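Down below are the structures I want you to see.
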Structure I
Amino acid sequence: MDEFVKNRITQLRIKKGVSEYQMSYDLGHSRGYINNISSGKSLPSLNEFFSICDYFEITPVEFFDQQQQNPELVNKALSKFKLLNDSDMILVLSLLNRLCEKQG
């Protein structure tokens, strides 16, 4: 579990394009806070874990979803999708189906 947490934070941080120092600062900690987590020296407290999830704009469930490589991007797409009318949703779904067929 420790290995997963540190690797997941690193993965999400890199996708977000922020340094360990910047993330530590953004979360209100000393510059080495995220480095200590990434190196396995410490784990975040439960409250800090929730703050980290908020920082990445994801839920704790999404944090632990190993198949979800970019949950922040998926959440942004989903929030926009919810604003569409029914006919536009059908159009987007058909496009997604077509793109997925090309992937597989």
Structure II
Amino acid sequence: MPKITFIEDDGTEHAVEAGADESVMQAAMDNLVPGIVAECGGYANCATCHVYVDPEWADKLPAPEEAEEVMIEAAFDVRPTSRLSCQVQVTEDTDGLIVQLPASQTGA
């Protein structure tokens, strides 16, 4: 199973195993990772699953589609590697993915 590491703003790490073909958001929800609220259930309508993809991974993932780009613009503290975790699919190629959670979502 692919592994994903979620890093809270304070540096706390959560390494989780994710099922192939699920979203990074679903992997976080299944493993109770704090900071991924997912109010819209993964439909790219709320940005409560906003993450920063580690720069080494940013170019390895498929580019965001237009709906994701529009919703990211509504998120807090957007950075060049901002993504909606509900729109990033877990595959065998994402094994080792690292994402950081925004301070606005982790209570920091």
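Values for this structure:
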| item | result |
| --- | --- |
| Origin of the derived value 2.1 (distance in nm of label points 7 Å out along Cα→Cβ at positions 59 and 75; candidates I, II) | II |
| When percent of Cα pairs over 15 Å apart is computed for each of I, II, the largest belongs to | I |
| Of the structures I, II, the one that 4.4 was derived from, the read-out being distance in nm of label points 7 Å out along Cα→Cβ at positions 19 and 91 | I |
| Structure (I, II) behind the derived value -20500 of helix-only ellipticity at 222 nm (-39500 (n - 2.57) for each DSSP H run of 4 or more, over all residues; to 500) | I |
| At a computed 2.5 (distance in nm of label points 7 Å out along Cα→Cβ at positions 43 and 67), which of I, II | I |
| Of the structures I, II, the one that 42 was derived from, the read-out being relative contact order in percent (Cα under 8 Å, 6 or more apart) | II |
| Winner on distance in nm of label points 7 Å out along Cα→Cβ at positions 11 and 35 once structures I, II are ranked, highest first | I |
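Computed from the coordinates by the stated procedures, all read-outs in this text should not be read as laboratory data. Remember, predicted model here, so these are calculated numbers, not experimental data. Cβ atoms are built from the backbone, for glycine too; each structure is taken alone.
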